[in-house]
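What follows is a group of structures, each given as structure tokens.
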Structure I
Amino acid sequence: MNESPRVTVVIPAYNEASAIVPVLDRLLEAVSLPCEVLVVVDFPEDTTIPYVESYAERVQPTVRAVVNEYGRGPANAIRYGIHAAQAPVVVVTMADGCDDPRQIDDLTRLVERGVVVAAASRYMPGGQQVGGPMLKRFMSRTAGRTLFWFARIGTRDATNSFKAYRRAFVDEVGIESRDGFEIGLELTAKARRMRMPVAEIPTIWLDREAGVSNFKIAQWLPKYLHWYFFAFGSRLGVPQVSETPQPTEKQ
């Protein structure tokens, strides 16, 4: 009998083609907990799909490619993946292989122990970021440290997308982001405003070896700033934090 997944790993992808294969190899080698893996793309012609489908047939049937129906962009892909998840814990990680999949088990267990957001932190002791654009690194590190020191947000790396979430918490507060990768900051800021527990573990982030990053700093910066300042507010309840209801049915 198949074991129910304890964690759903959501991977937003855009035309990764064969580059997704070593990412899946490392992930399945690293994760020991029962899991499902959802590789979420924006359109049926995405070059990632045939490689994921072949991988599912050859290696692991719990790996699936799903087409996002909420609108294009990484935020909608992540929203769709979380809503489609079967497990009570969801980990979001990137398709570029920059994140260390060995942290997925530990992040999942932190959520199972009671936190609503568990962050993989590049900026806490033991963490590191290797490579990447200098301006993006400076802005991310500055935002993370100031939020940790002054907003008491619970992690030094609130902007990192590599996080685990209690799915019931996400369903409760909703996701308002519709464009970029600011979901990680949004949900962490919401947890802070509700005074719900956030935890972090160190991670080492390595810049991708192949391909081009889809991060659009100029376009998405205003969205990050919105959630950055939101984190500094007073305590709020669920009705004040949650969004206009979004579709919750499983696809």
Structure II
Amino acid sequence: MTEHTYIPFHRPCIGQEEIDAVAQVLTSRWLTTGPVTIEFEKEFANYIGCKYALAVNSGTAALQLALDAIGLKPGDEVIVPTYTFTATAEVVTYFGARPVFCDSVPGGFNIDPADAELRITDRTRGILAVHVAGEVCAMDRLHAIAVAHGLHVIEDAAHALPADHQGKRVGTISELTAFSFYATKTITTGEGGMLTTDNDDYAERASVMRLHGIGGDAWKRYSHAGSWFYEVLDAGYKLNLPDLFPGLGRVQLRK
């Protein structure tokens, strides 16, 4: 098959602005998580309309932090759709919990609220709703089910930037929402993701856990604004996003 007849699955839109932005990070000599990441978080939160946006190294990482924030434990269950990428169910198993699969809506791909409710047990802790191809799930119905059964709702919005639902942008509807900036997504950082929330406790927990459980702005210890001293508050993860990536993402977001 020749180059002229081959249709690629995806081709990212990268222009000179993105190249210049990455070059600027390189010349700054600050490559890991730092000031560019913080600016990206602020701009993303402002765009979405949420209180907190926490940059991480993948959409999977954002889902992992969301489940950590709600305190998922071994033996718990989380309802997930059958039609999704493996990461949606995979992250549930990280905590020793069990993903419980439910059907898609008739004639569609998103999670079926009626089938999801049938699969709730006394071990169910949450519903993980995936918006497929930019079509938002029936969030009003899922929230009603969650309230009735005392469950958390987490949204996998890897395919849903910048979708909205009943006048609210995805990322502001549920208590926790995970976005992906993988190479095939609406905007890309190559690899990367974002967790959005309006909950102060969730944001604080995710901020600590994404970088080894270290408290505070630990990255500042490498700058004149920081100190050598830091504390490890919990056994965390390595999920932070280096400045090279949001250098690209900030330009993509503006576009």
Quick one: P(r) over Cα pairs in 10 Å bins from 0, in percent, for residues 43-146 alone came out at 11, 34, 36, 18, 1 when computed from one of I, II, so which one is it? I
Given 20.5 for mean count of other Cβ atoms within 10 Å over residues 83-90, calculated: source structure among I, II: I
Thinking only about FRET efficiency 1/(1 + (r/R0)^6) of positions 35 and 235 (r between Cβ atoms, R0 = 30 Å, to 0.05), which of I, II has the largest value? II
A value of 1.8 was computed for distance in nm of label points 7 Å out along Cα→Cβ at positions 139 and 163; which of I, II is the source structure? I
Among I, II, considering only relative contact order in percent (Cα under 8 Å, 6 or more apart), which has the greatest calculated value? II
Which structure, out of I, II, was mean count of other Cβ atoms within 10 Å over residues 19-26 calculated from, if the result is 15.0? II
Taking distance in nm of label points 7 Å out along Cα→Cβ at positions 51 and 99 from the coordinates of each of I, II, which one would give 3.0? II
When you work out mean projected area of the Cα convex hull in nm² for each of the structures I, II, which one comes out largest? II
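Just so you know, all these numbers are worked out from the coordinates, no wet-lab data involved. Because the structure is predicted, anything quoted here is derived from the model rather than measured. Cβ atoms are built from the backbone, for glycine too; each structure is taken alone.
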